[in-house]
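Once you scroll down, you'll see the structures, which are given as structure tokens.
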Structure I
Amino acid sequence: MPVIRPFRSYRPAPGLESRIAALPYDVYSRQEALAEVKARPGSFLEIDRPETAFSPDTDMYAPKVYEKAASLLREWIASGSLIQDPSPCYYIYQQVMEGRSQTGIAACASIDDYCSGVIKKHENTRADKEQDRIRHVDVCGAQTGPIFLAYRGQEKLRLLIRECIQAPPVYDFAAVDGILHRVWVISDPETVERITGLFAEMDALYIADGHHRCASAVKVGLKRRREHPDYTGEEEFNYFLSVLFPAEELKILDYNRVVKDLNGLTPEQFLDRVRENFEVEAVAPAQWPCRPAAKGEFGLFLEERWYRLRARREIRSQDPVEGLDVSILQEHLLAPILGIQDPKRDARIDFVGGIRGLGELEDRTRRDMKAAFSLYPTSIYELFRVADAGRLMPPKSTWFEPKLRSGLFIHEIGH
């Protein structure tokens with residue numbers, strides 16, 4: 001039974017929302033973050049990536065960098081750029097991308113539910129990536145980037161959300177990438193209570209995106225508990241900022257692969273090896289680029305030609321993890337033929353999110369790679385199956401779009 005509760009969000013003062021809202025901190029390299037902050041002064045990225053306020057040779061993990069984030073947050077609150085709602089609220093957050101909408105509820109989820117497995121994960125986290133956000137949350141005394149949670153659709157909640165969004169939103173703007181963002185504040189006590197109760201009827205919630213943000217928020221909450229041994233469980237540090245979406249509204253894009261070489265093989269030798277486990281079909285130029293049409297299909301771009309690969313029946317699996325297309329490609333091609341045993345650490349492989357399009361795969365092979373693979377997207381229900389089984393997905397299995405914006409909701413947890 002998940003525990004979800006309303007909170008008093010800090011959020012942009014009306015009229016500032018489009019300027020403040022920013023893509024998540026981790027979609028930018030350091031150079032990209034600096035360029036974005038220069039191009040868009042007043043973006044929340046200034047707080048999420050405070051090293052942009054210092055010279056490029058500054059250690060981005062130095063204490064003064066995190067202190068800068070905290071001081072900026074305080075300044076924005078003091079100046080009125082960020083306002084706080086007077087009572088705990090839920091916030092309906094709708095995004096529209098290319099005509100498709102997804103409507104979630106911004107709320108606080110329980111760190112105990114994360115620790116007990118009521119909130120399920122499908123990825124491991126890296127300690128070094130966690131440490132940065134742990135320090136950011138700890139020094140700021142606030143969670144500034146929401147965790148993207150998913151749930152199995154519930155008709156009563158769907159109808160309630162539909163009812164709530166009949167009112168005018170408090171924010172309604174298009175970001176520079178064309179994605180629409182709308183927010184409604186739900187402060188009516190009866191509606192708040194109904195939302196809380198409907199989530200309590202669910203069996204589980206799932207982390208869709210933001211495993212490192214989530215793990216970091218939980219670890220800061222546990223640290224606060226150690227620092228305040230008389231805690232009651234009601235303090236804000238016992239909860240973390242989330243936006244919860246129904247599974248049926250979510251779309252996962254393909255997460256494709258590019259490789260630097262053929263592991264000493266000629267293209268002909270490589271294709272012969274691939275044929276051992278895959279049917280290989282040359283694709284007519286009129287059908288380029290090759291986008292897989294179903295599970296078990298892959299596109300291969302090699303030597304300026306596209307091929308369609310189909311996994312043979314004997315290498316397919318009903319196992320939640322082994323049956324994933326990313327697993328089939330890794331276990332039956334990348335590892336045995338190309339020698340890429342650990343895609344997390346092998347410098348010979350790189351990953352290209354589907355938002356960049358298949359043209360990016362062709363460009364990479366002309367620029368710095370030898371071959372590219374296009375994949376059929378993992379589904380949200382495959383993600384659920386893996387998480388329900390207590391298993392983990394291979395790295396770079398899912399690419400969610402659109403991304404949640406940072407700066408629209410800030411959850412203060414105190415020090």
Structure II
Amino acid sequence: MSQKAHAAMTQFSIKDGELAIANKTVSELVQIAGQTPCYIYDRNVIAHNIEQLREHFPRVSLHYAIKANPYQPLVSFVANLVDGLDVASGKELRTALATSISADDISFAGPGKSSTELLMAIASGVTINVESKTELERIITLAQANNTSANVALRLNPDFELKSSGMKMGGGSQQFGIDIEQLDPIFELLKADGVSFKGLHIFTGSQNLNPQSLISAHDNIFALVQRLQQQYSFVLEHLNIGGGFGIPYFAGEQVLDLEPIAENLNSLFDQYKELVQDCEVILELGRYIVGNSGIYVSQITDKKVSRGQTYLITNGGLHHHLAASGNFGQVIRKNYPVDVANKMISNDKEIVNVVGPLCTPLDILASKMELPVADIGDYIVVYQSGAYGFTASPRDFLSHAHPVELML
């Protein structure tokens with residue numbers, strides 16, 4: 001087992017020298033899945049992640065962002081452990097409605113919802129996170145035409161950003177949300193028939209491993225909401241403060257420390273007592289709930305040496321796991337935690353490149369990485385693969401077979 005991989009697999013176990021999930025070795029898991037490549041998710045890891053969140057944040061509601069992993073068995077399992085779901089498409093909405101979660105606790109986000117998707121959301125009774133004045137006008141028109149009322153929340157683009165986030169989704173110029181300086185006509189529109197105002201959604205960024213950055217964002221969110229409440233005199237049923245909680249992928253990254261974030265949120269609850277008294281505060285998380293629960297497994301089909309470098313060629317690659325490959329060519333590519341899953345206690349190591357079967361030099365799963373000495377037929381595993389893996393990858397690129405998914 002490589003040292004880099006070890007920190008990323010502590011949530012799993014080793015059995016008979018192999019990586020194991022649910023007391024099944026990787027060889028057995030592949031037999032159950034019926035093929036490689038495959039994604040495998042551990043429900044016990046997901047349950048543990050949610051339990052940790054419950055312990056640290058007992059005063060907030062936990063919502064799962066389905067976009068992180070929309071695999072229906074996984075979503076249904078998570079739905080029994082959280083308070084709500086967030087969707088970002090009509091298909092995800094159907095997935096959410098098939099779970100135990102009430103429509104009252106489902107929200108629909110995204111800056112480009114179609115009229116069909118808006119009508120789906122209105123008819124099902126979920127809350128639409130409004131991203132623009134135009135979208136709000138379309139919602140009102142659709143609701144009035146169907147003699148009904150739409151539940152809406154305003155997604156705000158604040159005048160601050162989440163520092164140190166992997167992707168910034170708030171502050172500055174954004175396709176997401178409504179700039180706070182453009183709210184006057186929005187609150188006028190909310191007086192119209194056919195719309196019911198429920199709350200605010202402020203999501204400033206994702207994949208953050210810096211507690212102080214998240215603390216600063218929460219401080220700014222509560223201060224902003226109080227200022228807007230004083231300005232527009234609205235009543236909030238809920239306040240979605242987004243997520244942004246990251247997980248470690250690369251060398252040198254540490255697991256996010258929840259303790260200071262929780263302590264600060266508790267202080268904010270006390271400081272803004274009147275604001276949150278009758279208001280549900282929501283943490284909306286995706287990657288943090290499921291990211292470390294999943295592995296991606298492929299099988300070595302060839303091993304070759306080219307001018308001093310060893311290549312392990314597998315039947316999986318960027319078409320199945322785009323993020324691990326470097327997203328079609330990052331300027332600085334970093335290795336995800338990778339291992340030889342059936343040789344976890346091997347002491348023999350070598351420096352290798354792990355590549356896929358595609359006709360492109362970008363098809364890389366590990367570059368110049370020290371791994372146990374591997375042979376044709378061995379299994380390569382990529383950890384931290386429970387979020388933005390299967391559905392976030394170009395599976396039809398070069399027309400190879402798709403991977404399968406399995407949850408145990």
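Coordinate-derived values only; no laboratory data. As the structure is a prediction and not an experimental result, all values here were calculated from the model. Cβ atoms are built from the backbone, for glycine too; each structure is taken alone.
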From the coordinates of one of I, II, distance in nm of label points 7 Å out along Cα→Cβ at positions 228 and 276 came out at 1.7; that one is structure II
Parent structure of the calculated result 1.5, given that distance in nm of label points 7 Å out along Cα→Cβ at positions 300 and 324 is the read-out and I, II the choices: II
At a computed 25 (relative contact order in percent (Cα under 8 Å, 6 or more apart)), which of I, II: I
Can you spot which of I, II the value 0.90 was calculated from, given it is FRET efficiency 1/(1 + (r/R0)^6) of positions 108 and 252 (r between Cβ atoms, R0 = 35 Å, to 0.05)? I
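Match the computed value 4.8 of distance in nm of label points 7 Å out along Cα→Cβ at positions 76 and 308 to one of the structures I, II, and report its label.
Checking each candidate, the match is I.
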The highest value of distance in nm of label points 7 Å out along Cα→Cβ at positions 156 and 204 among the shown structures I, II is in I
If we compute FRET efficiency 1/(1 + (r/R0)^6) of positions 180 and 348 (r between Cβ atoms, R0 = 41 Å, to 0.05) for structures I, II, which one ends up with the highest value? I
